[in-house]
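**Student:** There are structures below to look over.
What follows draws every value from the coordinates through simple rules; no lab data is involved. Predicted model only: the values in this text are computed from it and were never measured. Cβ atoms are built from the backbone, for glycine too; each structure is taken alone.
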Structure I
Amino acid sequence: MCRNIKTLFNFAPPATEEEIRAASLQFVRKLSGFHKPSQANQAAFDHAVGEVAAVARELLASMSTSAPPHDRDVEAAKARERSRQRFQRA
């Protein structure tokens with residue numbers, strides 16, 4: 001759906017409040033079609049971001065897995081390599 005929303009589950013260390021909020025903001029931006037809402041819509045937009053973040057926090061806290069947690073540095077390196085390959089000039 002939105003490439004900027006990153007997976008937050010099963011990482012060591014766990015997702016931070018900032019990461020959850022950033023993913024929530026991207027989700028609401030995608031749904032609303034606005035990068036920055038008008039003043040008339042700002043309160044509704046901010047409320048939606050807060051609600052999505054709360055639900056995301058609840059979801060992450062309630063999920064479980066037997067898989068070992070992913071290493072953030074390793075996953076970031078994989079993402080950089082995918083990006084390099086994708087955007088490399090022929």
Structure II
Amino acid sequence: MKILAVCGFGVGSSMILKMSIDKVLKEMGIDAEVNNTDINDARGTECDVIFTSPELQQELQGTVGVPVYPVKKYMDLAEVKDAIQKYLNNK
């Protein structure tokens with residue numbers, strides 16, 4: 001499974017989200033490749049799912065061919081886990 005963590009510029013907040021996703025996946029025993037990137041590169045990057053802010057979710061939906069899930073608090077592991085679980089349940 002390939003996951004993208006996306007923010008506006010692909011450096012700060014997407015790296016924090018990536019680290020949270022990595023922690024949650026490890027806790028869940030799920031092996032996946034997690035990368036962080038900016039919104040423009042996300043549109044051309046192959047992946048299975050994208051996690052991003054609610055604002056960027058609206059911009060990405062319809063322009064990418066994969067599900068996009070919002071996360072408001074990137075360091076809130078419970079919220080990140082909930083978003084990942086929603087994706088897994090709808091896969």
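**Student:** Here mean count of other Cβ atoms within 10 Å over residues 35-42 has been calculated and equals 9.8, so which of I, II was it run on? The partial results should precede the final answer.
**Tutor:** On the way: I: 9.8; II: 18.5.
Value 9.8 for mean count of other Cβ atoms within 10 Å over residues 35-42 corresponds to I out of I, II.
**Student:** For mean count of other Cβ atoms within 10 Å over residues 11-18, find whichever of I, II sits highest and give me its label. Provide the component values of the computation, followed by the final result.
**Tutor:** Numbers: I: 11.6; II: 18.0.
Max of mean count of other Cβ atoms within 10 Å over residues 11-18: II.
**Student:** If helix-only ellipticity at 222 nm (-39500 (n - 2.57) for each DSSP H run of 4 or more, over all residues; to 500) is computed to be -21000, which of I, II is the source?
**Tutor:** Details: I: -21000; II: -14000.
Computed on structure I.
**Student:** For which of I, II does Rg and Dmax of the Cα atoms in Å, calculated from the coordinates, equal 11.5, 31? Could the numbers behind the result be given before it?
**Tutor:** Details: I: 15.8, 47; II: 11.5, 31.
Derived from II, not from the others.
**Student:** Same structure, new question: State the single structure among I, II that was used to calculate relative contact order in percent (Cα under 8 Å, 6 or more apart), giving 36. It would help to have the intermediate numbers written out before the result.
**Tutor:** Values: I: 36; II: 32.
Working through the options, I get structure I.
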